[in-house]
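Visitor: Next come the structures, one after another.
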Structure I
Amino acid sequence: MAPITLVDRLPGPADYNRLREAVGWGLYPLSLIEPALSHSLYGVCALVEGKVVGMARVIGDGGLAYHVHDVAVLPGYQRQGIGTGLMDRVMAYLSEHAPPGAMVGLMAAQGKEPFYARYGFVRRPNEQYGCGMILFWPP
């Protein structure tokens, strides 16, 4: 198998949609993806022979609130350490940029919670925090 390279950059809109579709998250209009990606705080892509096979990004206000978003790896490349490499880069970014006390959130796909727990993320609800929630617009 060709080597995997991690590059600190965001995917292009077409690669973003291709990865989303491959992992079952659905597609967005390309006209919406480009401005959304441009507002990201950080992005990292996994490349194999120049092709994007994985991505992760951090969004937020750059001060007190950060959100790990769009951690995705093409199914044919999963379970090869790519997701771990992407998250290691995300955590390095957060270590450098997020101040003490900043909140870092994420929404794990069903069954992926143990992967993120390795990085210190905790499940909700728990004794301290209520259930996380989501709303797709418009309601």
Structure II
Amino acid sequence: MKYFVDTNVFLRFLVVENKKTHKECEDFFNWVKSEEVEVYISKLVLAEIVWTLKSFYDQPKGKVVKALKAILGIKTLKFLEDFSPLEAVDIFNKNSVKFIDSLIASSLLKQKQDWKIISYDKDFDKIGVKRVEPYGATDVH
């Protein structure tokens, strides 16, 4: 099983707005470290994290850099950048989802492997990507 971690999982870990989801994300990342599970993200995820921390949460640049270094320090983290832009446009056109989610889905759907996206974003359910929230990820390995 391969896991793609969505932006919102990182954000709910980095910014404690809800103790329950923060704990779920913390437990997920602890599981990733202890089991040495391969997790994937995209450079789009990093960009979305930076944009959200700076613009929405008004985090100072130093905190954002620290967060990025912590993410990039996950030794089993890999990057998946194999997007299909035309398919992403079709997904975006046919569904009420964000374009970034459409790009991520285009990559996961064209892979011939078993992927799950770790995300709280239910929009992935609309476009045929297998999604599980962080608290359920450790039960599916």
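All of the numbers you see were taken from the coordinates with simple rules; none came from a lab. Note that the structure is a prediction, hence the values are computed from the model and not measured. Cβ atoms are built from the backbone, for glycine too; each structure is taken alone.
Visitor: Could you tell me which structure in I, II was used to calculate mean count of other Cβ atoms within 10 Å over residues 3-10 as 23.1?
Guide: II
Visitor: Compare distance in nm of label points 7 Å out along Cα→Cβ at positions 27 and 123 across structures I, II and report the one with the greatest value.
Guide: Result for distance in nm of label points 7 Å out along Cα→Cβ at positions 27 and 123 over I, II: largest is I.
Visitor: Comparing I, II, where is Kirkwood radius over Cα pairs in Å highest?
Guide: Checked I, II; max of Kirkwood radius over Cα pairs in Å sits with I.
Visitor: Another question, if that's okay. Going by distance in nm of label points 7 Å out along Cα→Cβ at positions 35 and 91, which of structures I, II comes out largest?
Guide: Going through I, II one by one, distance in nm of label points 7 Å out along Cα→Cβ at positions 35 and 91 peaks for structure I.
Visitor: When helix-only ellipticity at 222 nm (-39500 (n - 2.57) for each DSSP H run of 4 or more, over all residues; to 500) is computed for each of I, II, which one produces -8500?
Guide: Label of the source structure: I.
Visitor: Upon calculation of relative contact order in percent (Cα under 8 Å, 6 or more apart) from the atomic coordinates, which of the structures I, II produces 31?
Guide: Clearly, the read-out refers to II.
Visitor: Using the calculated result 1.00 for FRET efficiency 1/(1 + (r/R0)^6) of positions 19 and 83 (r between Cβ atoms, R0 = 30 Å, to 0.05), pick out the matching structure from I, II.
Guide: The read-out was computed on structure I.
Visitor: Ranked by mean count of other Cβ atoms within 10 Å over residues 51-58, which of I, II sits at the highest value?
Guide: Comparing I, II by mean count of other Cβ atoms within 10 Å over residues 51-58, the maximum is at I.
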